[in-house]
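Take a look at the structures below.
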Structure P
Amino acid sequence: MSVVGFDVGFLSCYVAVARAGGIETIANEYSDRSTPACVSFGPRNRSIGAAAKSQVVTNCKNTVQGFKRFHGRAFTDPYVQSSKSSLVYDLAQMPSGTTGIKVMYMEEEKVFSIEQVTAMLLTKLKETAESALKKPVADCVISVPCFFTDAERRSVIDAAQIAGLNCLRLMNETTAVALAYGIYKQDLPAPEEKPRIVVFVDLGHSGYQVSVCAFNKGKLKVLATAFDPELGGKDFDELLVNHFCEEFGKKYKLDIKSKPRAMVRLFQECEKLKKLMSANSSDLPLNIECFMNDIDVSGKLNRAQFEEMCAGILAKVEAPLRSVMEQTKLKKEDIYAVEIVGGASRIPAVKERVSKFFGKELSTTLNADEAVARGCALQCAILSPAFKVREFSITDVVPYPISLKWNSAAEEGLSDCEVFPKNHAAPFSKVLTFYRKEPFSLEAYYNSPKDLPYPDPTIGQFMIQQVVPQASGESSKVKVKVRVNIHGVFSVSSASLVEVQKSAEGEEPMETESTAKDDEVMAASFSVRNT
């Protein structure tokens with residue numbers, strides 16, 4: 001049995017495995033621990049990872065990256081429509097209404113769903129793990145951003161199934177980081193003592209997440225999360241690209257935005273420049289040979305100018321930090337440490353802002369790139385029966401409040417009820433009791449649409465069938481069990497009809513339950529967002 005954790009990022013992926021009593025990050029065939037989240041389609045074959053990344057310039061129309069943000073989204077989604085203009089490859093509508101990617105493959109036009117493309121990438125990561133472990137891989141834990149909604153999570157689970165993986169858990173990235181941090185700590189307070197509070201700040205390429213966690217010996221509890229799905233390293237890259245497009249336009253009379261290949265090259269160079277500026281504060285050059293129309297271009301920038309340009313982006317760093325503090329009602333002195341991870345967390349101005357907000361030095365005890373994959377591998381080892389791991393319980397939270405609505409028999413019209421408020425513990429089940437004479441439906445939805453990164457708050461429609469009145473003609477008692485499962489996905493997991501049995505004279509009437517699980521009673525017609 002193999003135990004594997006996959007950190008599938010927006011830009012790059014990491015694979016960690018549990019073996020020989022420890023957690024190890026696996027290198028791919030290029031001896032690189034980071035595998036680009038990139039798939040390239042050619043006339044005779046397709047390449048994935050580093051091989052695909054090398055074709056970004058030469059085969060730009062058929063090389064796809066950054067597709068993680070389209071999981072579970074309808075093609076008509078405003079976010080998808082606004083992204084189309086900045087992508088080099090084409091998007092198309094799938095028959096189900098979701099977003100697909102249109103490419104030329106094997107010399108014919110094909111449209112692949114986001115799940116299929118993600119499955120291709122997961123298959124590559126699975127092969128990387130298998131070649132290192134020298135045995136097949138099936139059980140795994142895959143990371144997702146904590147702001148992913150129900151439809152996005154279902155989409156990732158579907159992709160894992162297509163890739164032949166048994167996903168034991170979809171784990172929130174900041175929770176995975178917290179697990180990687182806490183499981184090796186020997187000095188955590190005992191369960192009955194006051195917990196140690198640690199804040200985790202994760203600024204990746206295309207998302208910003210903050211979570212506050214409480215640690216006791218053998219126990220991790222997430223108290224609150226906050227996020228900005230729009231903020232990430234890509235914003236800094238885009239700023240640099242726009243700056244140099246303008247500069248080269250004036251200096252060399254070039255219309256760079258009209259040539260996708262030139263834009264791809266400029267993005268690559270700006271990303272390198274951003275990384276160099278994090279380490280150096282002097283003037284740094286940006287030179288590209290034969291950039292466009294056989295013209296060589298050059299420019300320069302230093303960290304101070306860069307930070308001035310990014311003032312608007314840097315101003316957004318504080319809002320999620322303030323949000324988690326307000327949600328948990330904690331004071332800054334209650335916080336034991338602030339741990340920072342994620343590629344873009346290396347930008348000095350970002351560190352400065354976070355450090356200043358909490359009034360303490362930042363802690364960087366974890367590997368900024370690999371912490372998520374390591375946490376996922378640890379969780380997989382805990383869930384797998386093949387491994388013996390120190391007991392460690394993990395309680396996550398519900399990121400958005402979930403409500404149910406239904407047609408009320410007593411009051412004419414719709415009734416609704418919030419079943420899982422924001423930051424409610426997860427996984428968690430609740431039992432609701434209804435009195436009904438006939439089948440009825442429940443609709444689950446997110447009740448604070450303004451907080452969602454999504455235009456449609458609907459989660460799904462659930463039919464409770466085979467409901468009949470009591471023998472006396474009165475309404476039957478129906479117990480419905482609702483659950484947010486280990487993946488953070490909401491479902492109606494079972495429904496029971498309580499029958500009142502006639503009893504002997506003078507005795508209390510007896511109640512018996514006939515329960516049906518998902519597949520029997522629950523003809524769960526998942527209107528996944530856009531049907």
Structure Q
Amino acid sequence: MPNEADVSPSALAPLRQPMFRMLWLAWLAANITMWMNDVASAWLMTSLTSSAFMVAMVQTASTLPVFVLGLPSGALADIVDRRKYFAATQLWVATVAVLLSGLAFSGLLTAELLLALTFANGIGLALRWPVFAAIIPDVVPRHDLPAALALNGVAMNMSRVIGPIVAGALLAGAGSPWVFLLNAVLAIFAFVLILRWRPEPKTSSLPGERFLAAMRLGLQHVVQSPPMRAVLARIFLFFLQSTSLTALLPLVARDVHGGGAGTYTTLLAAMGCGAIFAALNLARLRQRLEREAFVRWGTLAHAACAVIVVLVPTLWVAVPAMFVAGMAWIATANSLTVAAQMGLPNWVRARGMSIYQMALMGGSAAGAALWGYVANLTSVTVSILVASVVGPAVLLLTRRHVTIGAHDEDLTPAKPVTRVPPPAIEIQPGEGPVMVTVEYLIDPARAAEFSAVMQETRRARLRQGAQSWGLFRDTTRPERYIEYFLDENWVEHQRRLERFTAADLGLRERRLAFHVGPEAPQMRRYVAEDVDARAGSAETP
């Protein structure tokens with residue numbers, strides 16, 4: 001059965017929230033500028049060079065920064081003021097658009113310079129996406145989150161329609177410099193909308209996380225989360241395959257269908273229309289299909305449509321095929337995005353979603369480069385056909401080992417029920433590491449069951465920020481177990497208590513069900529002693 005969180009009462013329900021509506025309009029404007037820039041850059045590249053590899057590298061240059069800068073941008077989005085950070089990223093995009101427009105008007109653009117500025121624009125996208133992904137769960141109720149993410153997909157694909165149409169009209173009538181100039185105007189409009197957003201301030205008595213530690217913890221959290229690892233594998237493989245069509249679409253329009261900029265934008269707009277249509281109907285489809293089924297059938301449908309587009313050189317066939325490809329694309333991407341959002345607590349959401357975006361863009365960048373290289377060696381048609389076979393084949397081969405779960409953990413923030421006595425000594429925030437031990441008394445006959453639960457406990461402790469974890473058994477008392485874990489310092493130990501969720505409470509109850517002692521398991525906390533410093537101070541001259 002589909003997950004309850006995937007069922008929303010209305011596809012448009014999140015737009016009733018004024019804050020979400022304003023942010024959604026900003027996101028729509030921002031993505032229109034992205035698509036206009038990509039369309040204009042890709043088409044301009046075909047006039048600057050005849051290399052299929054260079055044409056495909058436009059998309060690689062646009063997406064590679066997200067792969068390289070994803071985790072740092074996610075860490076920043078989790079530890080700084082998200083409103084100011086979001087606005088700054090949009091201002092960067094506007095500045096790049098102004099520079100690109102000026103160079104295009106002056107006729108100074110070369111293929112290499114165009115790639116460099118496309119990469120610079122991609123830096124803005126890399127910094128912008130994680131913070132927006134982290135904002136959405138804060139402004140809509142949990143049951144509306146799938147619909148909100150689908151509406152984000154609608155914004156993306158409306159921009160996929162509007163951007164190429166406007167860009168195509170300007171390319172045909174005025175030229176690429178005017179596309180880049182309009183990009184700058186829309187980017188500034190999105191910047192103004194973002195400044196109007198007034199989020200609720202974060203409430204915590206603890207100092208902010210350090211940048212490098214925040215990156216380490218974000219990566220550690222995802223590594224220790226089996227659902228997130230499955231989502232990352234799926235999104236990388238899907239975009240590795242599906243990017244073959246979008247990256248080589250300018251050449252498909254020109255070589256396979258014998259058209260120009262109008263044919264290219266028509267095919268791209270058809271794909272966007274299909275994605276919008278599917279996004280508005282996903283709520284009904286989620287009542288019948290699980291996320292894994294969406295991913296499986298979406299991958300197969302997209303591959304089949306790509307084959308039709310390159311084997312049937314008729315626009316009347318290619319346009320409906322692109323429409324269905326857009327439906328398959330949004331159904332797959334939205335299902336995986338919902339799974340990622342539901343698998344992340346709020347305190348690490350931007351970092352987790354940035355890693356998700358790294359996997360997505362990494363698959364996209366690798367796919368664009370790979371299939372562009374294959375197209376150079378063979379042909380555009382052969383390259384897309386190979387991608388359309390490889391993608392579903394890998395999906396089928398890994399279906400038993402990598403699956404998207406049908407049930408989400410409750411990651412609502414919760415307070416630990418264990419009452420920890422205050423320290424009897426003065427401890428500075430930076431002192432550490434801090435070691436915590438918990439003593440359990442377990443029926444030896446249930447040792448295997450207890451071990452399985454403690455494996456889950458290990459992952460949970462590490463996801464919360466622990467540096468290491470271990471479980472020891474007493475050699476003289478077989479029923480006695482000692483769990484230990486280390487936090488980096490005292491303030492990180494306190495911060496871990498703020499990261500407790502309802503799922504952690506449930507896991508704690510499962511652990512306690514094994515304890516057979518007359519009292520609750522004994523918890524003790526230890527702070528590291530700087531032995532060398534004390535020994536040095538005790539020396540006499």
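Source structure of the calculated read-out (relative contact order in percent (Cα under 8 Å, 6 or more apart), 21) within P, Q: Q. Looking across P, Q, the calculation of helix-only ellipticity at 222 nm (-39500 (n - 2.57) for each DSSP H run of 4 or more, over all residues; to 500) that yields -23000 traces back to Q.
When distance in nm of label points 7 Å out along Cα→Cβ at positions 342 and 446 is calculated for each of structures P, Q, structure Q gives the greatest result.
None of the figures in this text is laboratory data; all of them are computed from the coordinates on show. Treat the numbers as computed from the prediction; the structure is a model and nothing was measured. Cβ atoms are built from the backbone, for glycine too; each structure is taken alone.
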